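Below: a set of structures, written as structure tokens.
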Structure I
Amino acid sequence: MIRDDLALTRQGPVPHHLLPDSAAVDERGHLSVGGVDLLALAEQYGTPLFVYDEEHLRTRCREAVAAFGDGVAYASKAFLCTAIAKLVHEEGMHIDVATRGELHVVLAAGVPPDRIVFHGNNKDADEIAEALAAGVGRIVIDSQDEIDRIEALVRAGANIPRVLIRVTPGVKAETHDFISTGQDDSKFGFGVRSGMAKAATERVIASTAMDLVGIHYHIGSQVFRVESMAEALRVVADFSAPYQLAELSVGGGIGVAYVEDERTPSIAAWASMVIEAADSLGVDAKLVAEPGRSIVASAGVTLYTAGTIKTLPGIRTYVAVDGGYGDNARPQLYGSDYTTFLPRCVEADRPNIVRLVGKHCESGDVLVMEAPVPDDLVVGDVIATPVTGAYGHSMGSNYNKVLRPPVVFVSNGVARLVVRRETTDDLLLTDLG
């Protein structure tokens with residue numbers, strides 16, 4: 001059961017702070033985003049469908065650049081396609097990638113290589129060679145093995161990269177264990193307390209194969225407690241001070257509100273906290289950051305169609321839609337919560353609590369455990385889950401050979417398809433029989 005206070009907040013209309021910036025209600029009570037009726041989008045492109053408010057995306061990018069200056073990078077794992085890569089580059093952000101695939105997409109979008117930051121805890125030699133050949137702006141070193149690989153490649157004639165060293169400050173974020181990354185027991189980076197960070201830093205400084213420009217850390221994703229971020233900054237500032245490096249990357253991870261009773265600081269407020277804390281610690285390095293979720297999450301809405309409504313007397317009502325695991329894995333991975341509304345009556349009360357489930361052959365294929373809906377929900381209604389712009393499309397899969405949804409950007413009354421819906425023929429592209 002959900003908490004009584006949350007149940008009460010979910011009985012009214014969906015609050016505006018969970019909707020994209022341009023969300024508006026027309027004279028029929030329909031919700032539009034970017035000046036386009038969501039029901040019209042569902043009719044044109046089908047469901048499931050990811051809808052992004054393009055001006056919302058651009059506004060968050062501008063906010064990040066204004067807050068942190070040049071060097072702030074978009075964490076592309078939150079959502080990546082060529083359209084979003086082009087957009088964040090146009091708005092002045094760098095882009096961080098963590099795999100060969102992400103690097104390929106970003107380069108295909110025309111982003112200059114020197115504005116790319118290459119992450120990853122297990123970069124193989126081929127990935128690093130591709131990054132060096134492309135001329136990426138920064139490589140964030142995550143292991144001694146990676147240092148070995150870079151040195152071998154440079155000896156063989158590769159370009160000397162500019163690098164940052166990722167350290168783990170020993171601060172555990174108050175978030176799900178799977179997205180907590182700054183504690184001592186982590187697959188990421190070099191531990192400060194163990195002395196691994198010091199050893200790696202001094203090795204890289206002594207190496208002629210790398211140009212060490214800074215230190216990087218990241219304590220986790222979906223973090224609401226800013227005190228944890230401040231404590232991590234203190235640890236890393238103390239560690240990095242003797243080396244007098246030019247850059248200090250604070251990573252990303254600021255939380256976003258997914259449900260009615262959550263509130264979160266803006267990117268500007270987060271940056272102000274970080275900068276104020278850095279000033280108080282006497283940090284002289286240039287501060288950079290890597291927001292991802294906070295750029296794209298609330299810009300996105302996912303549209304589904306209700307296909308089955310099944311009431312179990314005395315237990316609950318299940319509402320099954322035409323998506324699920326394949327377009328939003330977060331509820332299964334992290335127990336993440338979302339809310340729901342009907343775009344045809346966005347200002348209606350939502351007194352009924354149902355379980356919104358997908359079409360995959362798993363009992364755990366649950367999108368929203370306690371989903372608020374109006375009394376008159378019927379089969380065929382379009383149901384929306386807001387704040388799905390991050391880690392929906394990017395974590396998508398073809399489980400049960402379900403086709404992955406398309407992505408539409410909307411702005412100034414115009415919708416443009418930026419990722420088409422998969423077809424059944426796509427499922428056979430790599431199947432050699």
Structure II
Amino acid sequence: MRFNLALYKLLTNKRIIMKKLFIAAFIFVSTFTTNTFAEVKMGIILGFTGPIESLTPAMAASAELAFKEASDSGSLLGGETISVVRADSTCVDSAAATAAAEGVIAQGVAAIMGADCSGVTGAIASNVAVPNGVVMISPSATSPGLTTLDDKGYFFRTAPSDARGGQILADITKDRKVKSVAITYTNNDYGKGLADVYKASVEAHGIKVTTVTAHEDGKADYSSEVATLASAGGDAVAVIGYLDQGGKGIIQASLDSGAFDKFILSDGMIGQSLVDAFGKDLKKSFGSMPGSTGKGAGVFANVAKAAGIDSSGPYTSESYDAAALIVLAMQAGGSADRATIAKNVMDVANGPGTKIYPGELKKGLDLLAKGKKVDYEGATGVTFTNVGEAEGSFLEQEIKGGKFKTKKQR
């Protein structure tokens with residue numbers, strides 16, 4: 001057979017061209033897929049075990065609802081999506097919480113929604129998040145001590161400080177015509193800080209404080225603590241603690257002994273599991289928790305209900321808002337870079353700009369993509385102080401029909 005050199009060269013060149021076209025097409029598709037389906041990791045650190053474990057599932061679900069809303073919008077950074085990395089803060093074990101946070105950050109999260117209880121939140125912020133330049137937005141850490149945390153601009157909270165919460169609880173105590181009160185608090189940053197503010201505030205109202213005593217979580221029996229409270233007397237006992245731990249034990253021992261039948265409850269004591277445990281025995285009791293009855297609260301209740309989330313418990317709204325602020329801050333800076341998020345949180349929280357409510361994250365993301373400004377109102381009427389914590393409002397709580405009900409906003 002005669003060899004046709006010209007034909008050979010033509011076929012060879014054609015194969016080379018086709019190969020180059022295939023490689024180019026592959027690169028294009030790969031790049032397109034990467035850009036379209038890129039994934040941003042977000043951390044959620046809450047006490048999935050420990051003294052508030054009955055509250056955290058709804059809190060986590062609320063934050064994940066906001067992350068999912070942003071992912072499904074198709075508008076986040078040109079189509080990026082979010083995957084969540086959960087970790088357990090335990091609420092009370094700072095060493096375990098710090099280790100959990102280290103594990104989350106090692107996985108490359110862009111920011112953290114959490115933590116929850118004040119002690120572990122401070123430990124994570126100081127030892128892990130701030131040194132690594134990772135934004136934390138806590139939905140529930142309320143200790144006044146966190147206001148002065150040296151956070152380098154990386155720590156925020158959508159829950160207001162107990163410096164205000166203690167005053168509100170004292171106002172409610174006065175309005176409920178309590179004349180004398182014994183106080184017990186869980187022996188940690190949250191309990192001590194809130195107890196100090198509450199004591200000073202009720203005394204300013206002319207209410208007698210008969211005693212202030214700490215209690216430790218994790219005990220099987222609290223009869224000795226209640227005996228101390230009962231010997232001091234009081235119209236009621238203020239229980240500043242956790243509904244799944246020592247606070248619950250104080251109520252149980254009080255009811256068993258007949259020492260008290262009226263309980264003044266801090267935010268950490270408010271949750272359906274407490275009512276389920278004691279039912280009508282709590283009918284004289286009351287308390288407060290951060291929250292709002294404004295437009296955003298009603299919108300969030302509907303958005304959460306549609307997703308199968310019970311939004312009535314403490315800090316569900318604040319959890320959604322914390323996650324929403326993170327994604328809006330990303331969009332405002334045009335990047336999932338950690339420093340970019342930190343730089344833009346305050347801008348999207350305090351406006352000025354178009355007000356954004358729950359269920360409207362796509363609207364907010366689209367506006368930011370066009371260079372417009374937004375003012376995230378969210379579920380709780382988000383407005384930050386100059387140190388990045390919520391100014392906040394509170395809900396007076398009482399027990400009716402086997403559930404905690406809001407009497408009014410404070």
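A short reminder: the numbers here are calculations on the coordinates, not readings from a lab. None of the values given here were measured: they were computed from a predicted structure. Cβ atoms are built from the backbone, for glycine too; each structure is taken alone.
Before moving on, here are some points about what is shown:
- Across the set I, II, Kirkwood radius over Cα pairs in Å, for residues 244-315 alone reaches its highest value in structure I.
- Answer label among I, II for the case where Cα extents along the principal axes in Å, calculated from the coordinates, equals 69, 53, 41: I
- Structures I, II were shown, and semi-axes √(5λ) of the Cα gyration tensor in Å, for residues 100-275 alone at 28, 20, 14 was computed from I.
- Origin of the derived value 15.2 (mean count of other Cβ atoms within 10 Å over residues 156-163; candidates I, II): I
- Highest-scoring entry among I, II, by relative contact order in percent (Cα under 8 Å, 6 or more apart), is I.
- Parent structure of the calculated result 0.6, given that distance in nm of label points 7 Å out along Cα→Cβ at positions 140 and 164 is the read-out and I, II the choices: I
- Source structure (of I, II) for volume of the Cα convex hull per residue in Å³, for residues 252-363 alone, computed value 155: I
- Looking across I, II, the calculation of helix-only ellipticity at 222 nm (-39500 (n - 2.57) for each DSSP H run of 4 or more, over all residues; to 500) that yields -8000 traces back to I.
- Structures I, II, by mean count of other Cβ atoms within 10 Å over residues 60-67: label with the highest value: II
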